[in-house]
Every structure is written in structure tokens, then in C-alpha cells.
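Derivation of every value follows stated rules applied to the coordinates shown; laboratory data play no part. Owing to the predicted nature of the structure, the values given are computational and were not obtained by experimental measurement. Cβ atoms are built from the backbone, for glycine too; each structure is taken alone.
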Structure 1
Amino acid sequence: MSKALLRYIRLSPTKARLVAREVQGMNAELALASLEFTPNKAAKVISKVIASAVANGGYEPQSVIVKSCRVDAGPVLRRFMPRARGRATPIRKPTSHIFVEVAMASSQQKTKKEGK
């Protein structure tokens, strides 16, 4: 089992979680292929983290599954935009921490997935 962590990425955690839920439990090679064609900033970032987790363990993408893909909220950059009559409105620029864990796929799990 190997892990990869990307911290302080300028990406909304709620938007990244939509993509992270899609790849949980998938084969790493299949997850990387599906994320490549997903038109989303989060998909590109998460695919890099998955590739890093696979490389950290020295595995081949065909032989591992994405055990968990978690997106936590990081600090929020607070900016202000000037508005009419001397007022200002806040702008929130959220950041995220992306944590990916991959593990070797056992033969039992492969047969269950192929049977579905």
C-alpha cells in the first residue's frame, strides 16, 4: 500500500470531491484513463496524485486499485473586490488537500468486478 498527498492546491474541495468519489475503488489504470478525458481541473490534478501514489509504491497501474481518494479543505484565501459607494465584497478562494491511497488488487476482487 502506498500513499500520495498534494497540499494547498487552489481548487474548491466540493468540486474536487465529485471527481474523487468517481475513482474510489477503481483500477488505477482505468482511473487514470477515465480522468484523462474528464473536462475538469480537479480531474487533471487527481490523476497526477494517483500516478504519484502508484510510482511511490513502485507498482504497475494495472495491478493496483485506488483504495481511497480523499479531499480535505485547506485554508481559504480571503480577498476583497471594490463595489459601488465605497463598499467591498469578500471573495473566497478555497484550497484543498488531496490524499490518495493505492493497494495491490487481490485476485478475489478482480473476479468480483469482472462478474458484475
Structure 2
Amino acid sequence: MEAKAVAKYVRMSPIKLQPVCDLVRGKDLNEALAILKFTPGKGSALVEKVVNSAKANAENNFDMDPDNLYVAEIYANQGPTMKRWRAGSQGRASIILKRSSHIGVTLKEKE
């Protein structure tokens, strides 16, 4: 069995979130939460929130023991990009891309 949680349309670039996801992929749940709590990376709080949500789903919906869980799958994919314009030099316009992400976590029990 597995428990999942997804946070969609998070207003942070996936390039900033992917290194944080790489830190906890395959780790034990308690170890992953400790790593995320003390990581100064920009997206660590957002990823920690999704991991905690997956943990709550595992406990409440599937009656899994949180001590036997590990992070089986974690990803930060590209979401929709908002396009904004800013005045540039000599009457030009320069584009600003406000990127978003979808963060997903899957927890499984150890055999």
C-alpha cells in the first residue's frame, strides 16, 4: 500500500524545489522530516508540508504505522507559467516569467 499527497500550483520554480526533493528521496520518514526541518533551502518548508500531508493520509486513511514509512517517490514538476511584462529600455517590453510547480510525495511501508 502507498499514501500520496500532492500540492499543485505552488508559486515557486521547480528548479529551486528539485534539489530539496533529491535530499529526501528514498529516506526513512522521520529522517526525511528532520532533514527538511533543518535545510535552509528555499523550498524546504513547502516540501515538508506535503510530506506531512502524506504522513497524515497514511495514518488516517490507510492505518499505516508512521515508524515503518519511507519516501518512495517525490517530485517537483513544472506547473503553469504566468507571463508578465515590464517596461524595458527605449520603449521595449521585457518579459517576466512567474513559474509554478506541482509537488508530489508517495510514502510506502517497509517490508
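Comparing 1, 2, where is distance in nm of label points 7 Å out along Cα→Cβ at positions 22 and 38 highest? Walk me through the intermediate numbers first.
Details: 1: 0.4; 2: 2.1.
With respect to distance in nm of label points 7 Å out along Cα→Cβ at positions 22 and 38, the highest-scoring structure among 1, 2 is 2.
Consider the structures 1, 2: one of them gives 38 for relative contact order in percent (Cα under 8 Å, 6 or more apart) as calculated from the coordinates. Say which.
Values: 1: 38; 2: 41.
Computed on structure 1.
Assign the value 2.6, calculated as distance in nm of label points 7 Å out along Cα→Cβ at positions 14 and 94, to the correct structure from 1, 2. Going label by label, the one that fits is 2.
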